[in-house]
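Scrolling down, you'll hit the structures one after another.
The numbers here are math on the coordinates, done by the rules we state, and not lab data. Values in this document were obtained by computation on a predicted structure and should not be read as measured data. Cβ atoms are built from the backbone, for glycine too; each structure is taken alone.
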Structure P
Amino acid sequence: MISASIAIFDLDGTLLDTLEDLTDSINEALKRRGLPVHTSEAVKYFVGDGAEEFAARALPPELSGDVEYVRRAAAETMDEYSRRWRVKTRPYDGVPEMLAGIRSRGIKTAVLSNKPHDFTLLTAEHFFGRETFDIILGAGDDFRRKPDPAGIRIILEKLKAGPEAAFMLGDTATDMATAVAAGVKAIGALWGFRLAKELLAGGADILVEKPSDVAGLLL
């Protein structure tokens, strides 16, 4: 059981199933360059560590080390994504109810994503409304991305709480490592983009199979 006053959530693969829109966006950018495209199953393992890492993982090995090429490919991918971000994306089944239940307990909620901040804010507010989260934080230039714990520390500072009062729910080893580094409980979401083995290797304290399981963990 977990006693918490703050719940921190990853976005893609945890709250939102963004996989098809992300796949379509990266594949369109690759096709423009005459490069091979990927299945959504492959793209699951490209996301989670920011736009440039997403592009680098999707590129052929001989191009993934070219920093400028990766930057341009990432920019083109995000340009495509700006037109596709709500075409196929939906909250996972049970997520809105999970969030409502957590907030009904008086627990403050936050989003921490490696998606660029503008897109994080846009998608979180579009799918869940402006009142669902106390803080929405995406990647920017003012702090290091996950797995660096800086984002969690900013959230805790703004909400005036210590790490013992919080948990993070995410679907990748990056999320779990971020939680561990920040000293908060790490809960792995098995409905997302990655498997239990990766989440446990990343330091997950607990794994949950569906969003409704989270309520059962809370005191």
Structure Q
Amino acid sequence: TPKTEVSLCGHATLASAHILWEEGILRLEEEAIFLTKSGKLVASNKNNGIEMDFPSMSVEDADAPESLMEALKIKPSYIGRYVLSSGASYLIEVESEDTVRNMNPDFGKLRLEDAKAIIVTSISKSSDYDFISRFFAPALGIDEDPVTGSAHCYLAPYWAHRLQKNELVGYQASKRSGVVHCRVSGNRVFLRGKAVTVFKGELNIQSNFDS
């Protein structure tokens, strides 16, 4: 992020795997294996997309500061707490999809909170998706992330338990929005998406060392 290094980044994993296959550095049938701060992450080119093997993460029942709810301008039906390397974070379920979509947080107040990341979610009213979410992390330099793979490491097992199903489709309702296909298997979450190359460039580095 603009402020800190995160342990797990779905976008970076997806894009890096895509480039490795597109440039022929890896064969299409080869797995892309990354060693990260969150452990080994594996990406596979299959199922008409890129499937990433991530850890399944859980939340603990918790209370959240009233000031956080005031900044988010919501009334929670459930609050779960989880801890990132940078600090405490929350997964908050609300009553309806409309609440998630229509949120207009006070980011000035959110930046004053100790919470590093906040996931707000609800069951989806559309048959196309199982759940809907948004992700806010002003303390990490991101008011709202468009689509957040790492958040689905928490969302997928949470909704798998709630809905009693292991394959789910999540819709992240940011302004740009995105769809994440999820499969929960034991202590792993498999996330599937697609990537495209939108531009290419060259970086010229001139050495300042004496020859």
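Ranked by distance in nm of label points 7 Å out along Cα→Cβ at positions 13 and 37, structures P, Q are led by P, which has the greatest value.
Computing relative contact order in percent (Cα under 8 Å, 6 or more apart) across structures P, Q gives 26 for structure P. Across the set P, Q, mean projected area of the Cα convex hull in nm² reaches its highest value in structure Q. Which structure, out of P, Q, was helix-only ellipticity at 222 nm (-39500 (n - 2.57) for each DSSP H run of 4 or more, over all residues; to 500) calculated from, if the result is -12500? Considering all the candidates, the number was obtained from P.
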